[in-house]
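Please find the structures below.
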Structure P
Amino acid sequence: MKIMEFINAHREDEDYCECLIHPDGEVDEPLPSHIGRLIEIAGEDSATLNGQMEKNMEPLFWMVEYTGCMSVWQTRVVAPTQPTQVQEDVLEMLYDAAFLSPKYLYEKPDAAYAESVGKARKAIEEKRRQKEE
């Protein structure tokens, strides 16, 4: 949904700022959960993604990097290493609408996550190609 639709739909909610912001600025409800919805957006089954994720990595940060989506709560935002300008603009709109706490925590995965996701994308694509042959 568009950001203004989200703001209008949740203006009266008590805990209204849980959402995912896609790279194109669309806003999604994180149902069944942030990680669950990110897995759906990724378009791969969870076993495939878990098999590619390095064991020392936090799944939320890895999935945010994999999908390029921002994961947003009222007090915390986890953004990909390279968020789009549209995502930053939508986040600012949420802040201006008082959906975010004044001093919310803004986090990004480090370079190791970007590297891990890059390797995972290649491995998943290679497996897909092998199945097609």
Structure Q
Amino acid sequence: MTPEQAADIIEQLALGTDPRDGNPLADSDSCTAPEVIRALFLARTALRGALAAPAPAKTPRAPVMRNGVVLPNVGKKWSGDDVDTLLRQFEAGTPIGAIAAQLGRTDSGIVARLVHAGAIPDRETGYALMREGRQKGG
């Protein structure tokens, strides 16, 4: 028996019809009780809904762009190598915007990871560093 056939049988019972021969169910049949009819319709609807609802397709995310530059790593998990590169570049005095472009991340993502790594105390410090870098032309 297929799920579609099962849904059809449940619907016939809910409508008060014997699915074997098409005759009306007796008034004393338990399938004619209002609460059973409601349960049968719910079961039929659930069964058909499960059959008809395909798994939602994952829509690919559009690449994130900042100032015309594609940032392919936005939202992705940080690798150990990326964190090492971030910390080396930051300690060498590379501006946050340049590090972000190199790693394919947003400036805010770089600041958040620097806070997470303990390289700066908070995001406000990182944003102040970004402003300084822009004023110096970096």
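FYI, it's all coordinate maths here, none of it is from the lab. The structure displayed is predicted, hence computed values, not measured ones. Cβ atoms are built from the backbone, for glycine too; each structure is taken alone.
A compact table of results
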quantity: When relative contact order in percent (Cα under 8 Å, 6 or more apart) is computed for each of P, Q, the largest belongs to; calculated: P
quantity: Read-out volume of the Cα convex hull per residue in Å³, computed value 112, structure in P, Q; calculated: P
quantity: Value 5.2, calculated as distance in nm of label points 7 Å out along Cα→Cβ at positions 8 and 64, assigned to which of P, Q; calculated: Q
quantity: Comparison of P, Q - label where mean count of other Cβ atoms within 10 Å over residues 32-39 is highest; calculated: P
quantity: Structure (P, Q) behind the derived value 0.05 of FRET efficiency 1/(1 + (r/R0)^6) of positions 24 and 72 (r between Cβ atoms, R0 = 41 Å, to 0.05); calculated: Q
